[in-house]
1. Please state which of the structures P, Q, R yields -25000 when helix-only ellipticity at 222 nm (-39500 (n - 2.57) for each DSSP H run of 4 or more, over all residues; to 500) is computed from it.
2. Out of P, Q, R, which has the highest value for mean projected area of the Cα convex hull in nm², for residues 19-218 alone?
3. To which of P, Q, R does the computed value 30 (relative contact order in percent (Cα under 8 Å, 6 or more apart)) belong?
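Computed from the coordinates by the stated procedures, all read-outs in this text should not be read as laboratory data. Predicted model only: the values in this text are computed from it and were never measured.
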Structure P
Amino acid sequence: MEILRENFHAELPYIKEAIEECEFIAIDAEFSGLHTEPNRRTQKTTLEQGYEELRKSASQFLTVQIGISTFKFDPRNGDYVAKPFNFFVFPTTVAGYSPQGRCFLAEASSLDFLAKNRFDFNKWIYNGVQYMTKDEEESYRKERMKYLNNEYDDIAIDPVHEEWLNDAIERIAAWKENPDAINFINIQTANNYQKRLIHQEVRRLWGTELHAQGAVSFITITKAVKTTEKVSNDIRNQKQAGIQRDIKNSIGFRGVIDLLSTCGKPIVGHNIVVDLAYILSQFVGPLPPTIEGYKRMIHETFPTVIDTKYVSCSAEVLKGLSYDTSLPALENMVNSIHFMGCPRAVPNARHTRYHLSRDRSHEAGYDSYITGFILIRMLAHI
């Protein structure tokens with residue numbers, strides 16, 4: 001099932017239900033790049049050096065697509081019912097209140113790889129599910145509450161704009177004292193700095209008597225309408241509800257990561273250390289400076305983690321059954337005669353995208369589905 005910005009909130013209850021009812025969850029991710037310094041790693045690279053390179057890459061590249069597949073055991077036939085979700089994810093950009101716009105790197109070889117595997121870049125940018133980290137959420141919340149409470153940090157008045165500002169204030173004062181004036185006055189502004197100055201000076205000189213409302217190229221000043229305390233509280237409550245709604249929408253995909261963290265279900269991946277580094281860095285918070293700190297962060301977020309690549313290498317009974325440990329090779333292995341009679345993974349009826357398709361490899365949703373399928377068959381064989 002493809003999840004985009006346009007259907008994310010409608011499908012979120014279904015996604016939550018799938019996570020809560022399953023036995024385990026498999027994940028996979030696609031990225032805008034992998035190496036900030038290609039070809040730097042050698043045989044002499046230590047574990048700590050490798051982690052530092054991974055930490056640096058995870059902080060500068062983006063996770064562009066995430067696959068999450070849930071697997072629920074069906075006691076009627078011994079198989080597992082899979083619900084694969086394929087999420088396009090793109091950073092939240094909130095204008096006007098908080099600097100949420102992100103700069104990120106892209107690696108040419110990674111973009112080429114995505115393009116050759118039919119990745120839809122327009123869908124990613126225009127319709128990717130938004131998200132914020134917890135720190136970004138808190139910063140945004142504080143910014144919005146400052147706006148609601150009229151708590152602004154004053155800015156310095158540039159001498160270049162001082163004459164213009166004095167003239168604007170004189171015009172506003174004359175309009176305010178004129179009993180025959182219309183109920184508003186427009187002050188032309190050349191840029192956002194001038195708009196900020198008008199807001200600041202109107203608030204400083206007249207407090208709640210006047211109200212300033214920004215437009216494209218001017219500020220409209222009106223006289224505040226006196227209201228009862230109940231009406232004032234109702235207006236404030238409406239604004240607070242609007243802020244909470246904006247925050248909920250902006251949190252977006254991070255809410256799914258929160259669900260994965262709190263559900264306590266095993267998280268499965270193939271070579272999962274890389275996927276987790278990017279996911280934690282992008283949706284939870286900055287990675288710790290040491291590999292020991294990274295391990296703690298993983299297990300605090302996801303208590304049980306299983307790597308299918310590690311299982312395939314460490315289980316004696318599986319050795320020699322596959323020509324390598326790549327995902328396609330392990331898929332071929334668990335579909336071989338050696339695994340006859342092992343449980344299957346069958347997509348739920350709503351998840352038809354991967355029913356018969358064999359050409360969606362490197363789509364995160366498909367790869368997460370195959371990862372879970374491989375684990376089921378390997379553990380049954382072991």
Structure Q
Amino acid sequence: MDLSFLPEALTLNLFILFSLILLAGLAAGGIAHRTPFVPSITAYMLVGMAIGPGGLGLLNYDMMASARIFIDIALALIMLDLGRHLVVSWIRKHPSLLKASALEVVLTLALVTGGLVATGMPAVPSLVVAAIVLAASPAILLLVVREFKVKGPVTDYATVLVGLNNFASVLVFAVAMVFMYGTGEASSWVTGVLHPLYLVAAGVGIAIVCLGVAEAVNLFGTEGRTARFSLLIAILMLAVGLSYMAGVPPMLTALFMGFISANLKHETPLSEEPLGKESTLFFIILFVLAGAKMQLMALATVLPLVLLVVVLRQVAKHAAILAFTRKEFDLKQQVALGFCMLPMAGMAVGLIQTTDTYFPAIGGMLTGVVLGAVMVLETLGPVVTELALKAAGELKSGKKVGH
């Protein structure tokens with residue numbers, strides 16, 4: 001009997017992969033919905049750890065790499081929303097924000113760089129790590145806020161501070177990477193100034209182009225939330241693609257898009273809330289894959305350095321907040337605000353991969369420390385953020401909505 005029509009081997013394909021990710025994420029979210037102390041984000045990450053290379057091995061790194069487009073869109077949605085909170089008129093009324101943000105950047109770079117140098121790591125690679133860990137996680141903060149429908153001054157301050165330190169993180173990282181190429185020659189100093197300026201100029205330029213395209217398409221009519229969300233995704237995909245072409249971090253471009261649209265005098269097609277129910281698909285994939293990348297065994301080898309970085313990073317954030325927000329908040333709220341900054345940005349994974357690509361000899365050492373910090377802080381982040389917002393009085397105990 002000729003059975004040549006049968007497949008030679010059964011192998012997972014991309015359709016099964018995405019089905020597995022979504023089904024696992026939905027199941028985890030359903031469990032979290034019935035558990036009052038577990039945010040959905042934590043559940044997504046835990047199920048990702050279970051099915052990833054460090055767990056059952058149902059997902060491997062090649063499979064996860066193929067989901068890059070979903071991750072880019074999810075991160076772009078988050079950064080767009082973050083940019084929408086950076087309203088210049090509001091920030092001007094709260095000058096303590098800029099002071100706290102500036103001190104946070106300086107202290108984080110100084111403490112983390114100094115701490116790693118004290119352990120024997122060279123100065124410039126230490127600065128690279130400090131620049132990467134500077135950024136707090138907009139994804140965890142905004143999605144916890146969305147999940148529990150949180151509002152209040154601590155939430156507002158945290159959102160703006162996260163936006164500012166993500167912006168600073170990308171620029172300082174660009175400067176540090178330039179100095180990795182040289183040892184202080186004049187050309188390195190010139191490039192160290194020009195590269196961040198290029199990132200800002202190109203990111204703003206791409207953002208303006210994409211907003212212009214959105215306005216043009218909107219002239220034909222995009223009535224209804226579904227149509228506007230489709231336009232939003234199309235524009236973000238254009239922004240991500242143009243950013244990769246120009247060598248600009250897509251998250252930076254999305255941040256500029258949100259910032260520009262929020263500060264225009266008229267509404268744009270991107271002015272509406274981008275983190276609606278339609279975007280849930282992207283966030284499930286984002287956090288399940290974030291969990292899948294975590295490997296507890298690998299963390300053990302660099303745990304002392306990871307803990308050092310985590311502690312120094314948080315000391316810097318709390319010190320800056322305590323120094324400049326005494327008029328706005330009482331001590332309990334200040335401490336809560338500091339812990340809202342605890343989760344580490346997933347952007348760190350992309351930045352450290354960039355380092356590893358260009359400097360493989362030293363990138364491996366830095367990768368262990370940075371990914372270890374991401375693993376610790378993203379695992380603790382959703383629960384700590386929820387508890388911090390409860391302590392600030394902006395998330396009512398027992399509230400469990402929006403899954």
Structure R
Amino acid sequence: MKLKQYIEDIKVWLSGALTYHETCLDAFQNTTGDTGEKMKNLLHSSGMLLSNGLAMVGDISSIFSSLSLGGFTNQRILEEEGNGVDQADGEDLKTTFDGKETDAAGPPPFVDAEARRIMTANVNTLKPSIVVAQDGSGQFKTIKGAISSLPKKGDGPYVIHVKAGLYKENVIFPKKVNNVVLIGDGPLKTRISGNKNYVDGVQTFHTAVLAVNADGFIAKDIGIENTAGPTKHQAVAVRVSADRAIFFNVHMDGFQDTLYAHTYRQYYRDCTITGTIDFIFGDAAAVFQNCQMIVRKPMENQACMVTAQGRKERHSTGATVLQNCHIMAEPAFLSTVPPLKAYLGRPWKELSRTIIMQSLIDGFIAPEGGQCGRELLH
């Protein structure tokens with residue numbers, strides 16, 4: 001692995017540590033007493049060390065690049081180690097994600113050849129390690145049961161095939177259970193459902209129907225829904241706190257805070273995400289390609305925001321990138337009289353960073369695009 005890749009990894013991990021730092025402080029919002037202020041003071045020194053460390057790593061990277069040292073060339077990482085992909089039809093469009101170049105139709109560099117093979121393979125080709133089926137035809141009837149049988153710190157990939165059915169359970173992939181592939185029979189056939197929510201006393205972070213903390217996770221051909229409804233406010237369908245996580249042909253349905261792209265590197269391809277307020281939020285370095293974002297009808301006097309990016313440290317890698325996506329609304333939203341307001345996003349934190357490119361945006365989005373609610377924007 002080249003030196004540049006090591007440094008990029010360090011930047012991602014330090015950025016992730018800062019995001020967790022901020023997540024801890026967010027948990028004390030709307031609480032009584034002085035506990036939140038005490039925690040802020042306790043974490044101040046560690047936060048400064050992380051911020052300074054991230055700035056130093058960024059400066060080292062810039063110095064090496066300016067000196068044209070080995071490992072800091074402009075060669076496309078997608079073509080290294082035989083991981084190149086065919087060019088998309090038409091013009092060779094290029095963009096950068098966290099300093100690395102990628103095709104308009106290609107994934108970010110952390111998606112290696114093995115991950116691409118898994119994304120395009122069918123379940124029979126992948127030869128599942130574990131089968132989950134409600135009718136008893138697999139080793140387990142619940143996804144939780146399958147996860148409990150997985151080894152920690154294994155090499156993987158470990159393929160879990162979840163047969164068609166509605167699985168009413170909150171699923172957590174814990175740390176160290178890495179390189180798991182969760183594959184269903186299709187996002188409308190295999191669905192995981194839950195209804196934890198903020199109004200009923202659960203913190204947003206813990207409302208997720210599917211929570212992914214394990215690195216190298218891949219989900220495909222499956223649906224996840226939080227059915228709490230708009231009156232329950234924050235109710236997460238999917239939370240991803242894992243590095244190098246990939247979602248392919250996955251449906252994520254909810255209302256407020258549907259997808260919590262929390263931290264580290266994440267890739268979403270051919271996915272459908274529905275919601276109302278901040279339904280794609282977090283501080284991950286997250287790329288969405290060929291995805292549909294569908295705005296649903298909110299409660300009265302509410303405006304909808306597709307994204308709410310949470311970057312607070314200027315050197316961090318956090319960003320939400322939508323490329324070749326389609327932002328649309330469900331009929332119930334469009335038929336409301338008077339018309340409802342909807343925006344592409346809002347800044348959740350001071351240095352929020354969202355990029356929407358080469359995408360189709362339907363006409364229901366407010367002409368100003370974003371809703372600016374903070375004085376300091378970059």
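1. That value comes from structure Q.
2. If we compare mean projected area of the Cα convex hull in nm², for residues 19-218 alone over P, Q, R, the biggest value is for P.
3. Corresponding structure: Q.
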